[in-house]
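Every number in this text was worked out from the coordinates using simple rules, so none of it is lab data. Not measured: the values here are computed from a predicted model. Cβ atoms are built from the backbone, for glycine too; each structure is taken alone.
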Structure P
Amino acid sequence: MLIKDQILNIKEFKQFFKKLDWVRVPRTLTQDHTDYFYVGLYEDEELLVKVSIRPSLYMQVFETFKNRTVEGKVADKGTTSQRLVNWSSSVEVLVDDSFMKKVKSVAKEQKLNTHQTVSWN
């Protein structure tokens, strides 16, 4: 678990860091000023981790355990999906420049989004 009792387990987060896919997302304030958000994502059948770092150097970590019973335990293979829930927790921490150097070294540029248009005509 990355988050326990609303505290980020830094040792475990450092080990988990290489599993995250990092993307650099621009935020343009004016023509001459652009800041960047950094977003990390990991997902498999049992776990979803989202990390977001704002230009202010505050990082939010969301950890979601999928397909758990209401009591929070791993579901048996015969359990129907109607009886399963996701368990989540989040934490916000301040990061330093050395951490940001590491993130910047592995972050990829954001892919251009294609926008879908919806019309009621």
Structure Q
Amino acid sequence: MSDISSWKVLVVEDEQDSMEVVKDILGHYNIESHDAYTAEEALELMRDFIPTLAILDLALPEMDGWGLLRAMRDNPDTAHVPTVAITAYHSANVAQEAILAGFDAYFPKPIEATSFVRELERIMDER
């Protein structure tokens, strides 16, 4: 099993409340997190820091989570980073599209803490 205390997770979420929920969950498990409120801010951060895992809101302003995923996959430095989609606009169709687009997992909001971290561990264990 991967050592979650060594993870460096990038959380990209434009809503303050949702950002705090995700960061609180990660913090509860002593997982280091870095936050970005836009895709552009996330790309800037990843010039100096390659995350262990990235959690991307699909509905970001300007470049959305789908575009950020494509930008990450197109960059050799971040192409390998596991990515998790989160969204308040949940449907079975969106969930399927997210996995087909290349996300490693998909979570509707509100996020349930225990299953969320368990799924993150599964993703990291498969890497």
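Observations on the model:
- Cα extents along the principal axes in Å from the coordinates reads 56, 54, 21; which among P, Q: P
- Comparison across structures P, Q (criterion: FRET efficiency 1/(1 + (r/R0)^6) of positions 27 and 91 (r between Cβ atoms, R0 = 25 Å, to 0.05)) gives the highest value for P.
- Among candidates P, Q, the computation of helix-only ellipticity at 222 nm (-39500 (n - 2.57) for each DSSP H run of 4 or more, over all residues; to 500) that gave -12500 used structure Q.
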